[in-house]
Structure P
Amino acid sequence: MSTVIAGGPSLPQERRVVTEIPGPKSRELFARKQAAVPPGIGTTLPVFVTHAGGGVVVDADGNSLIDFGSGIAVTSVGNSAPRVVERVRKQVADFTHTCFMVTPYESYVEVCEKLNRLTPGDHEKRTFLLNSGAEAVENAVKVARHATGRQAVVVFDHGYHGRTLLTMSLTAKNMPYKHRFGPFAPEIYRVPLAYPFRWPTGPENCAEEAAAQAIDQITKQIGAENVAAVVIEPISGEGGFIEPAKGFLPKIAEFCRENGIVFIADEVQTGFSRTGDLFACEDEGIVPDIIVTAKGIAGGLPLAAVTGRAEILDKVHVGGLGGTYGGNPLACEAALGVLETIEADDLTGKARRIGEIMLPRLRSIAEKTPAIGDVRGRGAMIAIELIVPGTKDPHPTAAAEIAKKCHAEGLLVLTAGTYGNVLRFLPPLVMPDHLLEEGLAILEKAISEV
């Protein structure tokens, strides 16, 4: 079955493998990459893309691959969504940049107005725009410290927040993110995350015990009165798509409210309908003091946002926030196109449908595969955790081998996890059902072979 999408080049929505993957043209380009780019810039699958849209990416050799990655949750509306393309095309002909801090433009304000309205909570809010998720997280912490007059920041096991100095410090995983890049920023404290699959006394005790341990550590080791902010992903991203046990996030949020601590939700990977809600913290009714967004916000253009309570953000002095490119007009127009697309095409509902298709299929596979320890996630943010059968020991080699087999068959999948043993799935929310089903069939075959 093949359908064709509009927007940019019309692309048949089909898997097509015409050479080995990567093919000769991609291998030639990859050799150029190795000669020009430092090896620290890794590559998951060295196929060089020429076109992409809907649920496929097409490479330089003419292979059409099913995309279960979305550029790491960026192209949720597709790589060439018509509303995004049209808005950006018009804007690039008008002007590409003025710097909002010098001579402003309406699209920046409109994006901020929409985020103030759409993010959880009916309190008065303010938003400012930046370039990347890491920059936004760093600015959220900066605002919280300024507003509270405190210094300590609490983060969680398995968390990932970026690659700048401060966000590396906030990130839990050493290799490859932190290894030999220290010294790191001070006044960062890490506490347990409610990780149901790996909680020592079982998932039924996870939320209560993890919250109690986290709060006890904060109280005894730091002092709640010294904590400016708690920063947490409602579902961990790079850490392995860990959905905290139900009840954990509300307990942490309540502790923050009681102690004047700014609760920061890092929704860089979970935001903009990815989990079947517009924002993942809505699942348990969490209303963060500050919410950080990026990735899916602008359909592939660099944009991020910090949205928070007006009484917190308004405390920062004039000139204390900003950046040359933050809220670039092209990215703002793209973001407006993304928000229009999410609403017009009910992509929040589509994310839930993707979950309804994927989760039962993956659980069925897990029942006959002892190496699958856990199937988890919400909406179109789903993962399986690979273990050594008969144990809970992580099995990263199995994850790597399955991914390699999927890639060879024309299915792009990503790995993740603190132990490198998680396969994560982030299909575009516009992916046709037939591609989703075909991708799952390729994945099942790869799992059975490994």
Structure Q
Amino acid sequence: MTIPVDIAALGARAAAMIEQLGAISSAPDTLTRFFLTPEHRRAADLVTRWMGEAGFAVSEDALGTVRGAWHPAGPDAPRLLIGSHIDTVANAGKYDGALGVILGILAVEAVARSGLLPAYGIDVLAFGDEEGTRFPTTLSSSAACAGVFAPASLQARDGDGISLREALRAYGKNPDDIAASAYDPSRVLAYVEAHIEQGPVLEAEGVPLGVVTAIAGASRLSVTVTGEAGHAGTVPMRLRRDALSGAAEMALAVERIARAGTDGMVATVGRVHVEPGSVNVIPSRVVFTVDLRSASDASRRAALTRFEADAHRIAEQRGLGVVISAFHEVATVPCYRDIQRRLGEAVASLGQRAPLLPSGAGHDGQAMAKLCPVGMLFVRCAGGISHNPAEYASPEDMGMAAAALIRFIERFQQPPSDGGTSGAQT
């Protein structure tokens, strides 16, 4: 069965819903919506209303994830999960996360009203803690669904000293119920998420949609470079042990490594602290961060090894000390090949080309991959801008994405072509 799709109408509805959800903020002139706040509650209530109007059975779990269930084959049938998040960063754009929830609602509503009765059910999920902006945690909502929530996270505190446990209780949830939020992996087929690209590739390619190959792994390092302070006017250049000059050379080294890397590798030096920080004193100590990402764990580890060697070489040549410590490590999450293929075919059926590309940003799929196979559909965004009020996806592109999800759902009943992990057979 091929469901008729009106791309313009789907896009117009998505745009209107984006504006409604984007108006829910803790700040009058910007969009800021943190996890387990009154604004999160209002956003969850709006999503609940939309899901109910679409004909879904709606529930909410112990981490506040709103779940809209459409189960034409009965409650015991296996499920396809479609979702994203409704929390934001501070001074955010309207599309990051919210678009994926809205597109899931629109696509499943269209399928349900078409009369198509697949042999599986679909749950549309609206997570609440993807950004990690309120607590020093992230992906706690999707981790609970995946059955990998870390109980120690309940002790994490926000800037006001409120713990996650306390915030959940204030939100009306019982932290003791978190374990019951987990899906049974034997009854979940896959998790699929539509999301703005948050990068410029699709716009450069001139296409509205792309298929994600992997969610990049990330390593974050703290690099401390030590030298010797001295008078800026009296120490000759050849005799200096300038920690900042050494750190700058190391920063250029990691940039060079990333530029020569593969698998969409990127590297960023985002924070630099200089001591003593005086205009007329040679820097004696510099601490800087490195964020290195790649869609291949092997290439990322090799790049880290090269950087460490380069940093020690630079330090030795300049008479400096250097200490490198890792403080964050997330493995690459490959997207399931068969889901990539099906998403590509769904886009092709609409007369569009969908390039394959990695995601350099993190997503709920990283947690959900511990439950089931995952896949992602990227939607073109203007200028590749995200986490910014200028974030924008056109109604035409959003409508195309909704239509692609409808086509994907139509085709999902067929068995996968490449086997797979537990829960992958459909």
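Any idea which of P, Q comes out highest on distance in nm of label points 7 Å out along Cα→Cβ at positions 41 and 169? Provide the component values of the computation, followed by the final result.
Numbers: P: 2.8; Q: 1.6.
Looking at the calculated values, the largest one is P.
Assuming 5, 21, 28, 23, 13, 7, 3, 1, 0 is P(r) over Cα pairs in 10 Å bins from 0, in percent as calculated from a single structure, say which of P, Q it is. Mind dumping the intermediate values first?
Details: P: 4, 21, 31, 28, 14, 3, 0; Q: 5, 21, 28, 23, 13, 7, 3, 1, 0.
Of the options listed, only Q reproduces it.
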By the measure distance in nm of label points 7 Å out along Cα→Cβ at positions 89 and 401, tell me the structure among P, Q with the highest figure. P
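Where is distance in nm of label points 7 Å out along Cα→Cβ at positions 73 and 145 largest, in which of P, Q? Working shown, then result.
Numbers: P: 2.5; Q: 1.9.
Evaluating distance in nm of label points 7 Å out along Cα→Cβ at positions 73 and 145 on every structure, the highest lands on P.
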Of the structures P, Q, report the one carrying the highest value of distance in nm of label points 7 Å out along Cα→Cβ at positions 113 and 137. Q
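Every read-out reported here was derived from the displayed coordinates using simple, explicitly stated rules and does not represent laboratory data. Worth saying up front: this structure is predicted, and the values here are computed from it rather than measured. Cβ atoms are built from the backbone, for glycine too; each structure is taken alone.
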